[in-house]
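> Read through the structures below before going on.
Each value in this text was obtained by applying a stated rule to the coordinates, not by laboratory testing. Owing to the predicted nature of the structure, the values given are computational and were not obtained by experimental measurement. Cβ atoms are built from the backbone, for glycine too; each structure is taken alone.
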Structure 1
Amino acid sequence: MSEPEQGSQPASTWIIPDTAHLESLAEFAAGAGHEINNPLATIIGRAQQLLKDERDTQRRQMLQSIGAQAYRVRDMIGDAMLFGRPPKPELQEVSLLAIVEEVVKRQADQTAAALCTVELQISPEITLSADPTQLSIVISELLRNSRQALQPAGDPIQIRAAQLESEIQIEFLDHGRGFTEAERIHAFDPFFSGRQAGRGLGFGLPKCWQIVRQHGGRIEIESRDGGPTVARVFWPNMQSDRLED
């Protein structure tokens, strides 16, 4: 698989997850998420209970707001728990192309709103041993990252795959702005986001790292100032395992 052309552009920087650092953060996220979930469930339950009997319009609006914000926190804690202690993968033989096409379809509205397109270079013969839900999360997060890095009406995002001897290499190539120095340092850190404050906790790449790792794979990013950026996922090759057996 060809690399992005070097030309006269700045040298690429490799972004490799720090496993020991991320494992420590995962333990913290899992523990904190568990502790926060218990009182949060009480808040949601009480708000729903009070709402049933409340007739005052202003108080109903306040209770609905409390419930909505509590559910928002619950979703954030869900991301933390998925990073900290994801469920054990339920492995199936899945078509990589089918999973990618489904994710692209689900994000079609966001892609159209960003005035960009997605090009697929994936053989329908490539299959993976994966939990389909977790693999979809990885594809979804990496596609979202690529889209958010693009300028409107920029070059298309390319998702491509190659079947190597012992692994499947999946690439997400975008010609967006590339990673800043701070983003390169903290790319895989949870709670860090290169986007504006209030627009997410930055759990996308940490979740990808954890899921890929649980499947016996690895993930890395190659980027340069001003782009392009290539996120690479290396997934164990199921066909290779069969040949060895």
Structure 2
Amino acid sequence: MPQRNAQFYRVWDAPTRLFHWINVACVLALAAIGIAILYDKELGITDPGKVLLKTTHVWFGYLFALNLLWRMVWAFIGPRHAHWSAILPFQAGFGAECKSYVRGLINGDAQPYLGHNPIARLMVTFLFLLLVVQAATGLVLAGTDIYYPPFGHWIATWIAAPGVDPSSIVPYDKTGIDAAAWDAMRAFRSPFVTIHYWVFYVLLVALVIHLVGVVVTELREGGGIVSAMLTGEKVFKRKPVDFTGPMS
């Protein structure tokens, strides 16, 4: 039912908001550094410069991966709207709910949601999948490229020539490296590079769609979506579809 005055609703808890903004910062930093690495020749970057860029990329990657891991754990133990049940589009009746929301969106009467609306659930789930793939492949590449954890020591041990201390292997220097093992390692690395490369571009497109979706949702549904990720509160003039009373 319509309400006479706007009502504030507590939605996003502090850990969820913190994850969001750390994730934004990491993705922006990783994208910028990744593009510089990708176009290193055009930018005239030397081998030491590439090592520095890749090292910085890896450290941002660690923060990105740990932040993502924490968010996935929080989705099991956090409050209602941070929970997997409020994110993944697998609950009974989701199809009908999605059709109803799209119909309202087209007719200019989008139903307000406290948490993610049905379309947003699909996008957030897709984004989570892309982020997990980037984190996983990135960790493998950190090991095969500059021999960083968690796989770096294993990779260095694999490619070190007999009698060579794996810890003496350094990036962009083939001293002490077994040629056959190096070729095998690079073949092993190749599919991870391909996945990491293409998912990066898919992620960029998905993020643009996400931002467009935020704008459209704000215009059609309202609620103060962006400010809610700062304050934790949404504001509506009518009761949200998924409002069930006091929330944890």
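> So if we calculate Cα Rg over 2.2 N^0.38 Å, for residues 38-165 alone for every structure here (1, 2), which label has the highest result?
Details: 1: 1.47; 2: 1.55.
Across 1, 2, Cα Rg over 2.2 N^0.38 Å, for residues 38-165 alone peaks for 2.
> Thinking of 1, 2, which structure, once relative contact order in percent (Cα under 8 Å, 6 or more apart) is computed, gives back 23?
Values: 1: 23; 2: 31.
Derived from the structure labelled 1.
> Tell me which of 1, 2 gives 19.8 when you compute Kirkwood radius over Cα pairs in Å. Write out the running numbers ahead of the final one.
On the way: 1: 19.8; 2: 20.7.
Checking each candidate, the match is 1.
> A further question on this structure: helix-only ellipticity at 222 nm (-39500 (n - 2.57) for each DSSP H run of 4 or more, over all residues; to 500) was computed and gave -22000; which structure, 1, 2, did it come from?
Working: 1: -16500; 2: -22000.
Going through each structure in turn, the value belongs to 2.
> By the measure mean count of other Cβ atoms within 10 Å over residues 118-125, tell me the structure among 1, 2 with the highest figure. The partial results should precede the final answer.
On the way: 1: 13.5; 2: 18.5.
Once mean count of other Cβ atoms within 10 Å over residues 118-125 is tallied for 1, 2, the winner is 2.
> Comparing FRET efficiency 1/(1 + (r/R0)^6) of positions 62 and 134 (r between Cβ atoms, R0 = 35 Å, to 0.05) across structures 1, 2, which is largest? Walk me through the numbers before you get to the answer.
Values: 1: 0.35; 2: 1.00.
Between 1, 2, the highest calculated value is found for 2.
> Assign the value 5.4, calculated as distance in nm of label points 7 Å out along Cα→Cβ at positions 14 and 174, to the correct structure from 1, 2.
Details: 1: 2.3; 2: 5.4.
Working through the options, I get structure 2.
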